[in-house]
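Dropping the structures in below, format is structure tokens.
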Structure P
Amino acid sequence: MPQILIDADACPVKDETYKVGWRYNVPVIVVSNSPIRVPAHPLISRVVVSDGFDAADDWIVDHVEAGSIVVTADILLADRCLKSGCGAVIAPTGKPFTNASIGNAVAVRAIMADLRAGAVGDGIGGPAPFGKADRSRFLSALDEAVGRLRR
């Protein structure tokens, strides 16, 4: 039975995740460093961890299972979840992190961090703004992952 874990502090697709959880009768666990309002529904639960560095990430990694779907934009958390054997990791933009793609994503993240830290970093921006197309891709990717893991 799949479950969905959300790295929730800055997640823009919590409401979409709840709707998919309700549609497929899949539990959703919202993990954050501070209290976040969640719908009062038996499938939705909230876990508030300490504000320690990576506390939410550590909790998620400790609780993923083969049928877990993790929703996160954090590449390093995605890497840890995949190594822990979870069923799927999806970014809020709908981009799936896979065992085949995570190494490249971690490398690009490290390069971009180095560039931002150096003098060159003044002209390097962050990711593109989150938009409707991202939300749509996310819903499609989450639907597909839940369907695949329920089979």
Structure Q
Amino acid sequence: MDLLLWRHAHAGDPFDDPVEDLTRPLSAKGERQAARMAGWLDQYLPDSTRILVSPARRTQQTAQALVRPFKIVEALGPDGTVESLLQAAKFPHSRDPVLVVGHQPTLGRVVAQLLDATDPTQPWSVRKGSVWWLRLREREGVPQLTLHAVVGPDTV
């Protein structure tokens, strides 16, 4: 299974009110970041990839740059948990690749839990607009998770 974690691109300053924060749009810089990452993703993502997106406007705008259908999942919002993200992605049992467009610190916590058994409570830094591509494969009957790629909007 491939699990791709795409942090929303640059948005303006957060709002103090969590409800209003869900409506915060991408900045002009964020629109450029999303377009660059979408171009890169479009080259490598299989057509069968399921795309799951937070209900926040900035994540939806990030996903829209990819010009593929996506599903909004309430559990992927800014206050989402590692467990809710993995459950929504059906990790590790999904047959198709899954791209999740979401937020820090949840994305960083997912990476920490899946890749760093020493302290999975400390989120890894996932930069705005970047994609972390995790790949789970079975080798000789043993599941192995590898970091397939980390790509940022400034490197594509």
Structure R
Amino acid sequence: MEHGLFTSHYPIRFSHTDMAGIVYFPNFFDMFQTVVEDWFTHWLGINYAVLITERKVALPSVRAACDFKSPARIGDILDLTVILKNIGRSSISIGIEGSIRGNPTLLGEVVLVTLSVGNFKSIPIPPDIASRLEDYRRLTEVSTSN
């Protein structure tokens, strides 16, 4: 079982940047989706692709926001850390802290809802997912209380 906050590392590539050589801001939201999928698969142990294709449970974002602290440039490695903020009946609120070489770059937030792929209606968070989310909360609460 994993311990501690989940962090994934993303090299900033030419395709992420604008003419000024900094990340074009919508690309961060694509990275947020990627870190959520990585978190589900690698920390929670719930294969994100299987969740959608076989279990027919989707997790669309219903809210996404970001405060930008400093630019990310081509060649940087962006570290994105998942902070579990809230678990609702059918929603999951996630904070995403971004840094480069330990320097804060961004503070993001996404709110996901669980829904049935069959009818696109909201459903309660499946018990196995809720259990793993609670594990993450329990095992990272010391890290996030500082």
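Every read-out reported here was derived from the displayed coordinates using simple, explicitly stated rules and does not represent laboratory data. These numbers were taken from a predicted model, which means no experiment stands behind them. Cβ atoms are built from the backbone, for glycine too; each structure is taken alone.
Distance in nm of label points 7 Å out along Cα→Cβ at positions 14 and 86 computed as 2.4: which structure among P, Q, R? Display every interim value, and only then the final one.
Values: P: 1.7; Q: 2.4; R: 4.3.
Comparing all candidates, it corresponds to Q.
Using relative contact order in percent (Cα under 8 Å, 6 or more apart) as the calculated read-out, with 23 as its value, let me know the right label among P, Q, R.
Values: P: 23; Q: 30; R: 27.
Going through each structure in turn, the value belongs to P.
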